[in-house]
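The following blocks contain the structures, represented as structure tokens.
Readers should treat all values here as calculations from the given coordinates under stated rules, not as data from a laboratory. Nothing here was measured: the structure is a model prediction, and the numbers come from that model. Cβ atoms are built from the backbone, for glycine too; each structure is taken alone.
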Structure I
Amino acid sequence: MKYLFCLLFLFNYLFADAQFSLKGKISDEQKLPLPSAIIRLKQLPDSTLYKSAVADTAGLFTLTAIQPGNYVLMVSSVGYQTFMASVGVSNNQTMDFSLKSSQSTLKEVAIRSTVPLFEKQIDRTVVNVEQNIANTGINALELLKKIPGVQVSSDGQVTLNGKSGVNITIDGRTTFLSADDLASLLTNTPSSDIQKIEIMTNPSAKYDAGGAGGIINIIRKKNTKSGFNGNVTASSGLGPHYSRYNSSLVLNFKTDRYNLYLNNSYGYSNGYTASYGTSDIMNGNALASEQTTTNQATTVNEAYNSSAGLDLYLSKKTTLTLTGSISDRSSNNNLTSMLTTADSSRVKIGSENFNALNIDKPLNFTTGVQLMHKPDTTNRQWSVDADYSDYHYRPGQYNTGLNYDPSGNFLSRSDVFIDEMRTLHVFGTRTDYVLPLRGNGKIETGLKSSYVKTLNNSIYYNRSGGLNVEAPYQSNHDVNIENINAAYINFNHPYKKITLQAGLRAEQTVMNGEQLNNAASFHQNYFGLFPTVFINGKIDEHNTLNFQFGKRTDRPDYHELVPFRRPLSATLSFQGNPNLKPDINWHTELTWSWKNTFFVTAAYDIDRNYLRTLYYLDSDKITITRMPTNIPLAHSWNIDLSFNKELAKWFSTNTTATFYRNLFNGTANNGFSFDDQGFVTLDLVTNNSFRLSDKLSLEADFEYESRRQFVGSIFGAYSVLNLAAKQKLFHGQGSLSLNANNILNTESRGSSDRYLNLNQSGYSYVYSRAFLLTFNYRFGNGKLTKTQNRSGSEEEQKRAWN
């Protein structure tokens, strides 16, 4: 490690050049700081964006690595007049600015129009959700579908450029969900609570190494006005097959000594889905039997989420932050499945009517404390965090099966009740330090430790005569303990035309599990080094190159390690696999940009022990099991073409075409050999904005994805067209939005699977066509922001949701 430090400092002193910094403080007319003010430095003569920054909690900002020359400096904050000035940079400068309050709707529109929908940074792409009015009134899961390169399947599984293992985080806290829990949580998170989304295909070393597919970070809005103020939002949606209601209230009270904030949201939704499928049971190349199913499901979700925080400004240099949150949700899913079985000649031999009622009421809470200290004005910073989380689940599943002969005569009835209890205790600590270097560089370093204890108790009952009779061999009771210790160092420095960022993260993972009902146990202990490299080079005034390289991992979710078998339909079950190994991913990426308007990205990934849930034909040649599996080798590549431009004062477009392909090799658990070369898939997303006046604007968004292959599965093509209109009210303090989602009703899609002695095909109907009406109103004056918090147990909390 000491050689790495020496090498980084050597780079720093050998290549430092004549670049300068611009620092300052943003305040209002009462000299109170404006922490969330946006500072933009634009090049002359074409006014292209050169540098940008956001003021911190004290209103301070720093722009680094500025080449000598003439620029236009813009400072803006919602509710204030935009400040503009010509700046000549020839040395390091300090400039303070005071913004005047403004109720001018016209000026507010001008401020917001300067924020692009997509922003490219050295290690991420930022999607500013508020800049697209078609995002109003929808939920977070629907919002993810509209982001270029992100795919969301009909059962809620999220992939990025066709790759699974994506780490979903909310405000930096990782909440990577199973398909059902992900859909439930994000469905009950309104888009009105979301400010922006960060896409990181290759996160830097200071982020947890978990998530081989990259990180999608959802950053929620924070009402940060001084004094007492807030924001209220209400949204209602209605379609032919479902309805929804979401509301949120954000309250904030801030003085120069403390900042108290409270966020509340409530969501209710009900929906309907339908699908049909055929499973051909093969004996080599010959058909052995056939199963045909028709499925219908109704779902009701309800969620109440509340979070509170207190920032105590102990001094101008030190801030203590206390946070707490609670989530109380309920879900009711009722599945009806009609199964018909046939012999090798496709002659009907029987049928079953299957019904599964799933009821759950998860309760989660998290508490945390952070101490941040900035000893001087050189951007030196030290912080320490500790947090504790509890996750309680008590799902119950009632299954009923009615069996009939080929003529429709009743044969038998089966009743099953599965009573589950799952509790997770998560404790994490971390400390981080930022050291500024000569020439506007910096070194970031930190330590992290987490401890997770998981208790699972799933009891399988056969119901007879109104009594529950336990089936011990189908039940499961286990305890799992995991400890992860990590350290990282990250170096960043701008040179004449190159910005270099390099880091290394070390993680030690120890896992112990014990099944109490059969005395079985498992133990895993592994160490990993995860390097990352970013190089951003400016070729000339209009052309830049960005190179990224990194290594990551994807640890199994806790529920994927539990070998309990859960019925999903009449013939389909899910079962965990305690023998799973972590996925190891290597990622390489190169991006060329022209005038910060046109971008071309080429990326390539290699995965060892790729994690994917596969279908297995059981030994009875009738039932099918979905089981998480390691695939020995996986390759993938993608090419992105992106064009973002304001073509006229009234019209702007953001269009991205992503081409990707996945390839898999190796042998699965049952001996099925993969030699899957895949095929090229196109993912096209275009967002088009039309400003009719200062108060009225329109949006037209279109998404198309061609058919794609993923391991042994092929998913059909689909498209979605959304239209929206937004009218500002009350001098810009309020707004009324009307969205028409999936107006062509073209989001349904087919699928097929090919595995050992199992060929499946089906079609899923997606009923997302709806009209959504949303009202938003914000009140209060002034501007500030709360301290940004990071959890010491982010990586573990992601799996706690599963």
Structure II
Amino acid sequence: MDSRELRFSRAMIFAVEEINNSSDLLPGVTLGYQVYDSCSSVPMAVKVAVQLANGLDPMFDTGEQCSGSATVTAIVGESASTPTISMLRIIGPFGIPQVSHFSTCACLSDKKQYPTFFRTIPSDQFQAAALAHLIRHFGWTWIGAVRSDSDYGNNGMAAFLQAAQEEGICVEYSEAFSRTNPLSRVQRVADVIRSSTARVVVAFVSSGDMRNLLEEMERLPSPPRQWIGSETWVTDPDMLRFRLFAGAIGFGIQRSVIPGLRDFLLDLSPQKVSNSPLLTEFWEGAFGCRLRIGTSTGVGVEEKVCDGSEDIQQLQTPYTDTSQLRVTNMVYKAVYAIAHAIHSIVCEERENSTVNCDKNLIVKPTQVLERLRRVNFSRNGYQVSFDANGDPVATYELVNWQRRKSGKMEFVTVGRYDASLPPDQRLDIDREITWVKNSTQVPVSVCSESCPPGTRKAVQKGRPVCCYDCIQCAEGEISNNTDSSDCLICPEEYWPNAERDRCILKFVEFLSFHEVLGIILTACSVGGACLAIATATVFYRHRTSAIVRANNSELSFLLLFSLTLCFLCSLTFIGRPSEWSCMLRHTAFGITFVLCISCVLGKTIVVLMAFRATLPASNVMKWFGPPQQRLTVVSFTFVQAMICTLWLVLSPPFPIKNLTTYKEKIILECDVGSAIGFWAVLGYIGLLSLLCFVLAFLARKLPDNFNEAKFITFSMLIFCAVWITFIPAYVSSPGKLTVAVEIFAIITSSFGLFFLLFVPKCFIILFRPEKNTKKHLMEKTSNDKRY
């Protein structure tokens, strides 16, 4: 016998007697009742439904006037969903309302199928959502699920799985069984639980089925599992004997206090017990004796007879345990709901606040059904009402199985769940939970560990979405949250940090005065300019000397000035590019180099003309005197100036942020604007250099002791070699190295001209003054003397 169910039936009797003794509710009207035992069996439940629909037994007390209705006006029960559904199929067409205290299947909220059903316990739809919310709250994404193979288990689990999917929870397995199945079926479910990787098991199972499963699990213990239970078994006192499952948690109906119930339950005399077959069976089973009133005739020798000394006060069974009145209160409220519905039919309040009830009025079940929909009252501090589906407001207590120091197990309320509140406020945990194996640490149950920031989840093929690999975000992407499904692309001017969990500004690169390469190039540039100025000083101080006068001092000073500008113009390439620096660097470079090459070209022509002037009857020098030399330099330079002006007017260079060469940094550089203008400037310099080289090459063997044409030839050869190699190096160099290559070409070519054209002269002026004479310069070389 399930003594807990016996307590439920006795609570109904207590409520009926309390109402019959009340002066406020149904005064003067006596309610009758009849208790049936369905044995948790569908056939028995159908039999009971047929009996109730056909009417009461013909034998009843006729000593007083009563309504004498043919059928019952309402039914309290059943405790399980499947028998309840079977009963509703029978009594539903007769309009008999049925108020259940323990049938939680969400399917019963369908008013099209079950229009006469009400319940005082929340629907499993709410419990399923609460369980999914609880599991998600503790971060469990990988769970196992078992259920009773019944309407309660199947519908409850279906609702839970749907809620779990919405919460992102994955289910490793879902097994169904029933206590009527062969033992091998229960063993198979237990083996699945033992071999699974999920550490959390959700059980939507009735008490009878769960008892069989836990017995099997105790027979061969599995690795630690955290059990999450539905209210049917997680608050059943009989389950506390399974001590291996300490730490289980689940939602239960709120605890309540029913004044006088405990005294009523314990007020059992042998006479009362013998008048009820149910109480007789309970008494004999609890005390292990046979109840006999009067003589003991017929009692076997081995059979113990109950002698009346049995003390129910000392009995420890679910029947006598009133410390956790949960479902019992649902029975109590169901009886009162029906009584209030009948009260609204047969009673009316008068002007003097007295209540008059007509106990002779025939009450039809359909009337009770209609009034039940509008019931709204409070009893013992608990509100009772039904929504459009016949369901109450869903509130639960979070119950935890905790083991005392003495080893005794007990139910401890550690939190609450109220479905009427906003989603983020529904679950409130206010006490510490004891987990499996008496641990205070929340168990971990995931298929895959969380992916840290900087990675994304990649679902493993053929497995649930909770099973994934952590893949590092691709180049240029980040994820700043744990368990990110996708990586985010950084904005254009940002780049991921090393951990790839946030975007940081890209490093801005340009050739700076403060870096080593910039310092070296600056030093070379300034050093070259200083050498050119120093050489000009030497030439000026020795301007009357033969070697200075013989090498066209005016063009030499102009060449030194242009070389100084060539060295210094390289400085415009260093530093953060700006609009002005971009325009200045290319135009200054183009004009100063043309000025320099024009001077060299002028000197080359002077050498050629000077040789032609030494021939008899030659009058060449008057055609290329100082005015013509100046005009030549100015003319060539003016052409370059015009090219640069057109370039600046039509499409000038401008600063840009190069985001393509390197993905992880920004290169600040100058865009040439018009490629035609850029290559026209370089091409013009190259054309003059080639012309100068050809003329110098022709004059390289002129019979002078100090033939400047040889040095011009070598300097132009170096100059052209530098700029020919510059082009592929310039095109292929990345980032700031492009600027460095250009500066290197400017400085190298400038130094080439300077060293070959001026260092030999300075050496003679400073260290070999004996050769700085007109006589020495006019002497023929040994090669010339042969002619």
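A value of -1500 was computed for helix-only ellipticity at 222 nm (-39500 (n - 2.57) for each DSSP H run of 4 or more, over all residues; to 500); which of I, II is the source structure? Traced to structure I. Computing Cα Rg over 2.2 N^0.38 Å across structures I, II gives 0.98 for structure I. If mean count of other Cβ atoms within 10 Å over residues 383-390 comes out at 19.4 when worked out from the coordinates, which of I, II was used? Derived from the structure labelled I.
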